[in-house]
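Chemist: Pasting the structures in now, so scroll down.
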Structure I
Amino acid sequence: MQKNIILTGYGTVVKELIKLIIHNGALIKEKYGIDLLVTGIVGSKGMIYEEKGIELSNLIDFGTGSEALSRYSECFHLPFTEPIFQGDVLIECTPTNIETGEPAFGYIQKAITNGMDIVSVSKGALVKSFDKIKTQADKHGRRLKYCGATAAALPTLDIGEYSLAGCTITRIEGILNGTSNSILASMSENNLSFKKALKIAQEKGIAEVNPALDVQGFDTACKILLLANRFFGSSLSIEDVKIKGIELVTKEDITAAKQNGRMLKLLGSAYKEAENVIIEVKPSELESKHPLAHVNGTNKGVVFETIEMGTVCATGGASHPRGAAAAALKDVVNLYRGTIL
């Protein structure tokens, strides 16, 4: 069963995804009967499209971004075109824009209209316009998966949707941003200020040059919002999330928590209070017995509290582009494997 893939965005995540398709494609075909064919990639300045499939092994030698796509088009005498959406599934990996959701929202709309399923790694369109996307997908009989947008390699959505199917989820808590978790761990272990720990994280490539989305709590807020809306049936927006990041955490805050036998973590939480869904992100002191208290470095973790199964926790999950790419690939496999999930 051949499945034609269109990719939007050509940054590090998509390049890692292409490497995974090259290395794991034969195994996926053998194990699941799915033959993955990348026919188009959309960059910020244009698109390359080959109906018979892009030569992925050659493409990865050209780097990333629209310049790489342009060089590939010149090398193989292909037109560098406006985006077209013809295929089975769109994997959306453009940079997250939580203000407008674009260009991801426009790409997703066009793909659904053209009969494509959606796998989204980018969070912006989902956070900004999830109801519109879901309504349109249902109207056209298309399916939507977004594990990569809710903590990447950590299977947050999968646990809630499959492992806890039929259960009543009452609360979700998570350390959902590896960058912030790494900074707090560095502050605790090495008695560093926030600024010093951030600088070290940037030098190691753990934190971006502009780390605002991570350290100010917005990345965590987007992920816990998507989980809350999915599992509590709410239609809340980012404006409904109470957000406090880690940029004002001091060495004294860390020390005080440790003296009380607790660990300071950036925690996203969602729960029901009467008929309302409450979502918040803030630095929180966790007791040593808390399942997430000892999640350190760039690791992440999530806890689901349920009536029927009690507390279920998962930790780990690679916090780098390859982990996000693997999450997207997993979503594609689960869309088309023998048993429809």
Structure II
Amino acid sequence: MYNLLIADNDEFEAKGMKWLIESSISNVHVKLAHNLIDTVMVLENEQPHIFIYETNIGMGEELLKAIKINQPNIIYITMEATFEAAKKAIDISTKFLLIKPFSPQELLNNINLIIREHERQTKDKLERTFNTDKQNVVYEHLFLAESSFIEPYVFVAFQPEKVSILPKLNQFLKEYLFPITPMIFPLSDMTICLFNSQAELDWNYLCKRFMYDWDQFESESIVIIINLEENPYLSLHEKYLHTKKMTEVTFFVGYRQVLEFTSELQWKFIDPFLTPSEQKQWISYLNEGNKEEISSFLSREFLQFTNPFPDPSLLRIRLTSILAQIRRHMKSTNLDHKYMRKNT
């Protein structure tokens, strides 16, 4: 999150800029100051990354000192298109100079340029710190059980609802500006990214921001699974298997969300087959045409899940067992062909 200070004695104008910025850029928090004293206080206490300075707020030694100490990225706004105004902007190390009137998009572009530059610098610094370029993780480490390659990686799976958009998703991941560069492994139904876990990042925020940016680019649904298991003895193969298993929870919760796991996903065991008493119930429901009881049974069995969830494969078998019971009833009462002929 980037803190941003707008110093402008025109409250209406300042609130307008605040609304424009916060509604257009997802990762900024905007503070306002309407006089010189408040501006200095916010600069000293909040240390904003971006400082939008409107010259009508005034200038003084305390403000110059606060700017020199905190060194924010300054966007200088003035109504004077003169050399003197430009000189004043240069003297306080202004990043961008805006002459009124300027377009809202011009202001937003300047802010985005500052954010992207800061992210590139952070990314380069982290990569130099963790030497991610020297890691030799390859596909074999994910798929071969005998692999003993153990490294401090956070696994993040990006799974689309429609497999057909995987090429688009992979390209988006390659071009996306993460704080540190992940190792990207495209698979047949998802893409897994490995991030060096020594980086102190807010993984949930990072992935939610990616989700927001993806939604602006493409309307197709994805789910993002973050595997934050803390077991230092897991091989990459074991962590891959755990991550893949975690993606199966979409069977219950759907897509368009970020899911975070700190331990291996455990399914709740269920009996996949109808018990003799349940079979008798179904025979009774079907013979009597008891729609209310049938609806109640299906709702109870398949629509009221809580964590821990049942194993989806067992759940599918249980549903198949019920469908087999219905099929036997249809055959015994000649329903499997009679209505089909009427409709044709």
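Coordinate-derived values only; no laboratory data. All values derive from a computational prediction rather than experimental measurement. Cβ atoms are built from the backbone, for glycine too; each structure is taken alone.
Chemist: A value of 4.7 was derived for distance in nm of label points 7 Å out along Cα→Cβ at positions 41 and 273; which structure in I, II was it taken from?
Modeler: Clearly, the read-out refers to I.
Chemist: FRET efficiency 1/(1 + (r/R0)^6) of positions 209 and 321 (r between Cβ atoms, R0 = 30 Å, to 0.05) computed as 0.10: which structure among I, II?
Modeler: II
Chemist: Here distance in nm of label points 7 Å out along Cα→Cβ at positions 65 and 97 was calculated and came to 2.8; which of the structures I, II was it taken from?
Modeler: This figure was derived from II.
Chemist: Computing mean count of other Cβ atoms within 10 Å over residues 81-88 for each of I, II, which one ends up highest?
Modeler: Answer by largest value of mean count of other Cβ atoms within 10 Å over residues 81-88: I.
Chemist: Work out distance in nm of label points 7 Å out along Cα→Cβ at positions 57 and 161 for each of structures I, II, then name the structure with the largest result.
Modeler: II
Chemist: Which of I, II yields 29.2, 95 for Rg and Dmax of the Cα atoms in Å, as computed?
Modeler: Considering all the candidates, the number was obtained from II.
Chemist: Please compute relative contact order in percent (Cα under 8 Å, 6 or more apart) for structures I, II and give me the label with the greatest value.
Modeler: Result for relative contact order in percent (Cα under 8 Å, 6 or more apart) over I, II: largest is I.
Chemist: When helix-only ellipticity at 222 nm (-39500 (n - 2.57) for each DSSP H run of 4 or more, over all residues; to 500) is computed for each of I, II, which one produces -11500?
Modeler: For helix-only ellipticity at 222 nm (-39500 (n - 2.57) for each DSSP H run of 4 or more, over all residues; to 500), the value -11500 is produced by structure I.
Chemist: Follow-up. When distance in nm of label points 7 Å out along Cα→Cβ at positions 49 and 249 is computed for each of I, II, which one produces 4.6?
Modeler: For distance in nm of label points 7 Å out along Cα→Cβ at positions 49 and 249, the value 4.6 is produced by structure I.
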